[in-house]
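Throughout, read-outs are computed from the coordinates displayed, never taken from laboratory work. Please read these numbers as outputs of a predicted model, since none were measured by experiment. Cβ atoms are built from the backbone, for glycine too; each structure is taken alone.
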Structure I
Amino acid sequence: MISDQEIIAELNRIASRHGGLLKPEDVVHAAASDKSPLHSRFDWEDTEAARKWRLHQARNLIRVTVSYIGGNKEDLVRVFVSLTPDREDGGYRSTVAVLSDPGYRKQLLADALSEMKCFEQKYAALRELVEVFKAMRESAGRLKKIM
């Protein structure tokens, strides 16, 4: 099994061959050679790859959004959400049902808090977002008290 460091090194090598820009199609092209360290990370059997692609397309369909009643174009909400416990089998639930059930609602809040933490980690280098991070931490603290 290839380590994360080896993957990063190979991705950096591919990016450097393309002016520093890493494109998925360049990664696939480089990984097509069975000598590539990335080769084993791809499914090269076309039937299985096609099945996985259709599942990916289905996930994109499920991520449909609608404008909620009284909202405007900027007030979009997903029709279905994926809660952490449902992700093992790749399941989604109706947002209305999740918001109406206290247990599911609590899980959705826990998932939101986790995603907020990931957002802060991803953009921590952007000093311009310091106030956003502060507000997120304050909100997280209040939510944890009621959960």
Structure II
Amino acid sequence: MIGKYRKWMDAGAEKAGLDLGLLIGRVLFGGMMLLSHGYPKMAKFDMISDKFPDPLGVGSAMSLGLAIFAEFFCSILVILGIGTRLAAAQLIVTMSVAAFLIHGGDPFFAAPGERSKEFALVYLTAFLLIFLAGPGRYSVDSIIARSSKKNV
């Protein structure tokens, strides 16, 4: 029985699992950020731009624009694996602001419907891991890197 699964226990299998895990993480966390945060903010920009929190003192509309840039556009880049580390860095900054400034006084856990910093910290952790590990083999960044190596 163990012999059948030995290839998954070998050290070489770690790389394939890592690349697949990074793809899944990029698509899931990038997709959740895009669909549940970025797109709704962009769709309601006119309605919420004057009420959006301004933790950096740049104005509500500019703060909303920066959040949309990260949560919508950078999420798409993370999903596709294009400029992944740079895009993830923008999301790390945005989630740090959300966790420590916007939700700084909120509890870590809260009852459903109440404010907490939990989700911002979960997203922050996910995008920090993507930033540190890189996009993995299944990404446009990797295709570009392999293509440029062939042309050298």
Structure III
Amino acid sequence: MTEELLFIQVQGNPKIIQLPLPDKRTEAELYSAISRLLTEGGLRIFIDEMENEVRRDCDVVEPRIKHGARIHVTRHERIDVTVHYLEKTVERRFGPGTRVRTVKEWAAKEFHINPKDSAEHVLQICNSKERPSSDTPLHALLRDCGAALCFDLVPEKRVEG
């Protein structure tokens, strides 16, 4: 049986844990392997950007548990996201493994920004200068026990003339 390498990202821990597992894993087998690996209880497990968490009792082979998959272990089932652009605001709940680029794409559609203009904007955490990488999962940006994030959609760089 071949092994596949999964990358585990745990909320509150910047390190990525590599977990080799035999291929063709079920959600229950993944849940069990991560539970043995981590000592903290009450955590929720998500595969990549999936909206639904891994179920500990699902014995169906999950095709998204494959070599190189990102597995997100968090305390939250959903993260409330607010995005501001000019005088407008939109809100939505996302899965914790959702990446910043997905939130930006959603927000640009909600604000009816054309793709060319959207490409020149980035998400910046409200009341800060922090502009997380587009590949960052939302749970990695949570700073406290809350499950909410606020972003401003801002121009990537300003040209003054």
Winner on distance in nm of label points 7 Å out along Cα→Cβ at positions 67 and 91 once structures I, II, III are ranked, highest first
III
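Compute Cα Rg over 2.2 N^0.38 Å for each of I, II, III and report the one that scores greatest. Spell out each step's value before the answer.
Details: I: 1.38; II: 1.24; III: 1.16.
Going through I, II, III one by one, Cα Rg over 2.2 N^0.38 Å peaks for structure I.
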Between structures I, II, III, where is distance in nm of label points 7 Å out along Cα→Cβ at positions 43 and 123 highest?
I
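Using relative contact order in percent (Cα under 8 Å, 6 or more apart), single out the structure from I, II, III with the greatest value. Present the calculation step by step, with values, prior to reporting the outcome.
Details: I: 10; II: 26; III: 22.
By relative contact order in percent (Cα under 8 Å, 6 or more apart), the leading structure of I, II, III is II.
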Thinking only about percent of Cα pairs over 14 Å apart, for residues 35-82 alone, which of I, II, III has the largest value?
I
